[in-house]
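Values in this text are rule-based calculations from the coordinates and carry no lab data. All of these numbers come straight from a predicted model, not from anything done at the bench. Cβ atoms are built from the backbone, for glycine too; each structure is taken alone.
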Structure I
Amino acid sequence: MTTPSSLPKLVLCELGETDIPGLESYSPFCVKVHRALKYLGLPYERRHGMPGSFKKYYSTGQAPVLLIGDNEAVGDSTDILLRLQSLTGRTFHGTQDAKLAAEAVLWEEFADTSLVGFFISSRWADDRNWAGFRDRIFKPIPAPLRGLISGRMRKKIVSAVVARDVWRAGPEACWRRFQAQLDALEARAPEEGFWLGAFSIADLGLFAQLFSLRQDITPWQRDQISARSRLSRYLDRVDAATRGA
């Protein structure tokens, strides 16, 4: 097994810092990679940039991107986790059971494709949260341009969640579905340990989305998660396991 000291230099290209204690990024996909690196005990540097600034490393320009040594760049949070596994010789699946490993991948995919729609809607589409989120995320932009740029981005992103059928029927339908999914996750959440028993990429994926929603920046969504006690205790366990030293 490779030791951290024998690995090449790791640099995580990501969005800027947050002002929220314990939340490494406003992007849950960046949070996922942060927590994976910390869980593995790997030292890494951080490089901040706006969306699109990392195109020279990854063609979509999306964050996160992990730079490995001088010659390798890996984009997409799931691909980064897989590369970390091969780089370190350690598995996030925590098991050699192929069925459990496959289930872990499916749960991570559920988080990245289903839960993320509610995450995006909570910040960009929900009028209860938009002003506070806008003031945080666009703070570095000079005031005369802030409203114009944020308004254009909001329109584009809301159109995307409408197209994905997350926001198409409006806020009431969206948050009714969100509550139904939380109820299902509450019923499935383990009383002890992790989602599939041993720690896995399922935990990283679910945690990144739900922990990002469980913040004061989205108070209604935070309270909905907090009302599910089993799910909340599970998230606390993953948080404790992935905060690092």
Structure II
Amino acid sequence: MKIPKYQRIQNDLKNQIVTGKFENGDKFYTESELVQLYDVSSITVIRALNELVKDGYLIRKQGKGTFVSRSRKGKLVEFSDVELFPLKNDHVKVLSVEKGNDPKYLKELKLTNNDFYYRVARLRSAGEKPYIYQLSYIPERFILTPDAKKDYYQSIHQRFKLDFDIHMSSEPYTEAHEVTFSTPEEVRELLNLEKQEPTIFQVRRTEQTNSDIILEYAENYKHWNFYKFEITANR
């Protein structure tokens, strides 16, 4: 099937943006420049530009022209935690595995008021230093052996992999981090923090691919001294 002219122009211009010919925020070609460059009508050019605006690559400012979006789509950005100690020194202690149906967490897991979840509380340490308190809320259907010894749930990812052949690291998720001074007292004590010290509150929700099933809702408190992340873009 023959590709329409406007789409060929759209693809070419998108490639110029993605490959770095234009920096974010740069002024883009004018309509008249594109008409001459591609030897097409202004209608064709306008349609190509409109598609790039719709896809988030360009923005138009009345009276000023067209610009490359500073938050353009298609820009690959990766965030990764930087561990500040050898991973071999990472230890996990399961504190509790409890069944619950608090409406707040049922809502986060997209469950009904008649459903249940299990809350797995864990404390991770770097050697002898506790650095993160983890609370995982998991729908009841994904906990096959709730009466198993607590250490059975040291790794939630491993349980999903072995019990359901679900690879959690490959499933879509959203995660948010914020600095908080409102750390619960019991968590501060577990992390050996003074009242005036902050923690990094992390919320993560993992979904099952191509479905609306929530596999895990997690709330973590991380010691501020163990928090560092790296950003890479377009690598």
Structure III
Amino acid sequence: MDFHSKDNMYSYTGRDADAAWKEKIRELIDISSIHHAADIGCGGGIYSRALAAIGIPSILAIDSSKPILEGAKKDCSRYPNISFQLGLADKTGLESESVDLILSRALVHHLKNLDSVFAEAYRVLNSNGYYLIQDRTLDDCLLEGSKEHIRGYFFEAFPKLREFEKKRRYSSDDIKISLQQAGFKEITAHRLWEIRKTYPNKRALLADIQSRTGRSILHELSDEELQYLSDYIDYSIGDDMEEVVEKDRWTLIKAVK
């Protein structure tokens, strides 16, 4: 997927973070101690809005894609406490010790070098600040497909996508070791089943699959392969009229400076 194409400006907008995600963050973080947060790799700003919703007064949303950041600005226009900045995960442009919380959701699997990114996070966090990394490990991705875990069908239908994921997914241990080397402490891993989206019926789900919205891995498939995947999911989940609640399993790693 070309993250810098204007065609993908709204690929990561148009939905809200699951209530279970907000509850998990409240469980892990003392929200009252957070005055300034940075959402690094913010995409469409979905989780910048979620941070605002749980009571964080100031959020800076950072992304390396100008078009996607523009889409986020429009989607977050009702949130005056969210500001936006073009930047890289290892070169944020933030001042040292300037934020209390960094969130990096669905970012690290796009990174070739964790060490430089984690060193930058350590630099910009205040003492005792929190670093939250949410991503899927390979184990999270390759869980069996079901009516809830739609992503599992991607790998059943196209084993080549398994190999693609193997090359870009870090294990929890990989992430923990790199965090330790950067100087972080109190590093813990947590599992989270998060509702991605609720569809009124199967047809709405299949239309979402066909659009590739918010699913960069589907850009690895040709249009013909995408149609095959849609047909595979159509056959696998059965009933046409029932509501479909799609969930993904994530690994959430918390570290403290």
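Observations on the structure shown:
- Highest-scoring label, criterion being distance in nm of label points 7 Å out along Cα→Cβ at positions 38 and 198, among I, II, III: II
- Source structure (of I, II, III) for helix-only ellipticity at 222 nm (-39500 (n - 2.57) for each DSSP H run of 4 or more, over all residues; to 500), computed value -16500: I
- Given 51, 43, 31 for Cα extents along the principal axes in Å, calculated: source structure among I, II, III: I
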